[in-house]
Structure 1
């Protein structure tokens, strides 16, 4: 198993998860960071031995609303999802807060809520509202001063010094790569803990991002604009995380299409029975054995 997949630590204490995540960032070893849109996916990520989870805004929109990533989820939707994942998954959780759901005061308030809900790190981006998926066309970014004001609000809102603020810029697609680097540098100087330059379009751009004087996240999207560099090269470059925000979601969509398509065609699941998790495996993943033990303790059964 690749080094980046092994547990770097887990805890039932949200404060300890934040310390664990900060330590992961400091290693800059391109730790693999899978995205989850719900608590079940987060439990699977934990069960497979990954070291952290990313709560994906796009995935949350797709799975809960059945709609594209166009800024349609609310702050309350995101806080609720953060709480549900944190309740059942002991890995550190990086939460995609999109644009902060309004102005700097809205961003401040949302950081407070997400931190209380269990977030170990919170991501804020510089798109105009309503935002779009980072790999969609037609994006826009707010003036730099507005973004830096929001970033300062996020940094001030933290109650725990180990809660990290990730600053993302989408300026590459709007103003060009040099402008994106300039924005990233300004975000670093403002105090961002981690930098996320979205949608670089060449290997050379990716490696240039890695030279920034702060830890970075690289987002690798199957079918997106960014070349799919392998883990070894990303680790050598010094990225903190290699983000696969919606790989699990894309895999589940295809699996559902194939299994339910076979059911529709054949009237049974005989042809695809090997594509289904067993009943017992499903119960194991959602922690039924542990709840059975608690039930026996409290109910005497």
Structure 2
């Protein structure tokens, strides 16, 4: 019988005690399960250290999952402890990309009974990691605008934030290099750069719709849609997952992505970072493991 550590993030978007109890009951049916409740991701390293022989199961969202994988990386345990995911956050984008059930009970069964599946990780040269997606430009401004709207609009807050950001953002003169090839030369403004390990951001917006989190490559989307009307059209098509067909949008795939230019804010798995002027992300194939019933 597997030994699991159910980690409940009290601040995750849709955590309720009744749901948590049901999830814990399902985990307990199939595995020897201990529960730990944290009020902040800063409590993750301590929880992992206190239960070194148990595989962690996150009851929370993308942010908690990101923090858990980062904590495992710092402890050198990415290859030895399989992660489980019960998506109880606001967006749950990586769960969508991987086919993790959004129903908590079904997700709990998958976490307890699923096979360890190797997944890629993005590491940056500033010491950070990304499990789902990182983006720069209008998407960051959309996330900032959406933050105060989340308590009211929940997963639809990002769509509202996107409209606000689309009206305000003019773009940045960024240089983008993918595996050494210059895709944006820094002389023209870029509305948005997205690097996807998973396929969506903001609760289902398909930023890199063809991304596969286990193929050893990142999908990169660069939008040059900086005019007022073009920004609006890009935002609409982005929400529909049809933005990659535009002539002013470049799509490439690669294992190493460098972005440089004026100081820029970065959204990494929903966490706002920066500003930074130069950052490189490198794909680390099969760096961590998630319990899944089917291969991603």
Structure 3
């Protein structure tokens, strides 16, 4: 029986990983289409019906290209950091609170914070091991940014945890039966969305790969498979952040069409922001994290803590 259970869990994980990869593929297609229409042009429309096979042809192109590496790079670390980054971004997906088959974490939110903190090291090592000034500078910027926003991200999460008094993600659905948390936590949910943009290195916070000033940042020396893995890790974390926002603020986990539409809406917002907002200045980005989001999240944390204590008495 135990062996059968283990096999079922393993099969479930394989299906999950395939699902995430297909989701990421179509998220890139959605991004290119939406950005195309924002810039009054067509997106990919040649490969397959209305360009639907474009992500797959891109994947084949990237993975069949020759793998090059700089002669002065620290080869082993340079080679493995995109792989570890991709594995970490897939590991976070184990957190989805399934009703059946897969593991349901009691301390899921702590696991999420641990995995996102580990993701910083892969960016730093990728930037350093290329042995290029551009990539090192991009890596350092990315690390400083990600660490800064992780603080406010964790504190915003703390307010939601205080509301449900548990780290288990299934509890969010139970507590949002009557009212979504986004309605009673509007400022916090906006801060969460903004911080998750910074956490996933998206415009207007894409200093890790500010194309116009840093020549693509920490991933400058990567081509073919390595670049594809960095790309996949970034987009799967975008998809996961959308999922997490729906879980925490928009009604919790439920296997309905509405749930998937909500995830698609948040992912669309990520793309919409990229198409409309200019990049922030780096010092303003840090100012926003430490002098705006940190005090807001701390104040709300104390407010909800007081609310919870009043309820107990």
Completion exercise
Note: distance in nm of label points 7 Å out along Cα→Cβ at positions 115 and 203 at 2.8, derived from one of structures 1, 2, 3, originates from structure 3
Problem - Origin of the value -9000, where helix-only ellipticity at 222 nm (-39500 (n - 2.57) for each DSSP H run of 4 or more, over all residues; to 500) was derived from one of 1, 2, 3 - result: 2
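Rule-based calculations on the coordinates, nothing more; no lab input. These numbers come from a predicted model, not from an experiment. Cβ atoms are built from the backbone, for glycine too; each structure is taken alone.
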